[in-house]
Structure I
Amino acid sequence: MTEEKRRRGRPPKFPPEEVRDKLIRSGITKLRETGVESGLDAVGLDAAIADAAVPRGMSYRIWQESDRTPQDALRHHVCLTLLSIPATTGITDTRAALAEALKDVQAELDSGDENARRKVITELIRTIGAFNHEALYSSDDWRLYNALRSAAITRSDTDPAVIELLDEGEARLITEYSALYQELADALGLVLRDGLTMEQFTAASNALNEGLSCRRTAGYERTGISWAAEEGEDPKEWTLFSIGLEALVRHFFHI
């Protein structure tokens, strides 16, 4: 055997980065299955190794960090990965739903009938609001993100890397939802009231959406609320977020 062959040896079964990614994905899957009621304790390195079918020795070497055990290092990076997932669940689908809904009401918007226009605007706001709220409410990734975010901000010793990801996530959330709401405002001819900004409206509406999406108590009526905002309008069933979003729109915009 030549010196070069001895030096190169047998290549590993998996490249280290692939092992790392497999272990992180396994940890995320476990959290989706168990939730985060007990923190990240559900994420175990040995269980992740077995689930991912990767070499044990290499797995432990990958997570060798000076200030953490391999087990804690894996949990930390699972947390960082989840917090890196854009907290913009449903934006793409909501934008598509908005485009389809506008096709059905464009004639009324262009008719010149102010009463018809106002009715279309209020119904469209509620419809799009309900669509986006349901996307958030039914998202496993959103619930994980929100739980980890809540846990992080309650600690005084939260890792600076986690804080940085949370700040980036909040900024991304405001930016992307502001763009979506601006598209809706432009399509409906809505103009912000003096002294108010789209970012402020986005922050208020997102806080309402996120807060309502986290409530699951038996007495909480999230959907099926009979509501008619305009005189002469037939009551229909709406989500609570739809009604709240309409109220915010009326305060922030000239309709």
Structure II
Amino acid sequence: MKLSLVVITLNEEDSIARCIGSVPFADEIVVVDCGSSDSTASVAESCGAKVMFHEFQNFSTQKQWAIEQASGDWVLTLDADEYLNDELSAEISSIVKDESFHSGFNLPFRIQYMGRLMRFGPWSGERHLRLFRKGQASFPDSGVHEGLEVSGGTTGDIRKGYIIHESYSSLRDQMEKMLQYSSLWAEEEFAEGRRSDPFRIIFRPSWRFLSAYLLRGGFLEGIPGIISSVVSAYYVFLKWTILYEMRRDQ
């Protein structure tokens, strides 16, 4: 059974080699770029990738187009700032060789945040469907939450190892991304008829902080734990406040 690694990119010259290098058993590497101005394409090609250009519309359509270019029996999709640790790499290689009966697998994640590989806090227990049989999963059209969905068969959970996600280069970078994603989320929700109110603006961020810091053990991660919990709550505050503002602007 052959495995295709699929990655979408935009100006990822500092991370694409590490991402590709964490999947040494991949039979095919497909990198779909949407117009990088740095050396992303040449670095990816030097790692053995087949680089294609596709104009960006949103994350879901970009990733869907990318996985359609893969020819392997199995497809593993990663973001350029993600990579497998050695244990997960070995586990996925074994699954592909053994021809598992599942159509897809959820993979565990660890976030690299402020120099700390987080085990607890707002992202504890995070898992996403990233490994699937070709043609048996797709990305529904969504501007923000581009999650894969299996169209047939069963989904399993891999419990050995994890994907390391270095999602933010700095706190400023995180804030800029949160503003972008919260605006997109609010636009989608507003279009679907969802509305906000003062109760949601106050309660939901408060619950997010308590959940992240106390229930999910953010306090065990020291300073990065409390900062990530506060910022996570602020992201929820942004989403519901922007949605409330859109209602008022009608």
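Just so it is clear, none of the values below were taken in a lab; they were calculated from the coordinates. Computed from a prediction, not measured in an experiment: that's the story for all the values here. Cβ atoms are built from the backbone, for glycine too; each structure is taken alone.
Tell me which structure, out of I, II, gives 0.35 once FRET efficiency 1/(1 + (r/R0)^6) of positions 64 and 96 (r between Cβ atoms, R0 = 41 Å, to 0.05) is calculated. It would help to have the intermediate numbers written out before the result.
Values: I: 0.35; II: 1.00.
Structure of origin is I.
Can you say which of I, II returns 2.9 when distance in nm of label points 7 Å out along Cα→Cβ at positions 128 and 168 is computed?
Numbers: I: 2.9; II: 1.6.
Answer by label: I.
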| remark: One of I, II was used to calculate Rg and Dmax of the Cα atoms in Å, for residues 40-119 alone, yielding 25.1, 72; that structure is I
| Any idea which of I, II comes out highest on volume of the Cα convex hull per residue in Å³? | I
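Out of I, II, which structure matches -12500 when helix-only ellipticity at 222 nm (-39500 (n - 2.57) for each DSSP H run of 4 or more, over all residues; to 500) is calculated? List each step's numbers first, then the result.
Details: I: -22000; II: -12500.
That value comes from structure II.
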| note | mean count of other Cβ atoms within 10 Å over residues 112-119, calculated, reads 12.9; among I, II the input was structure I
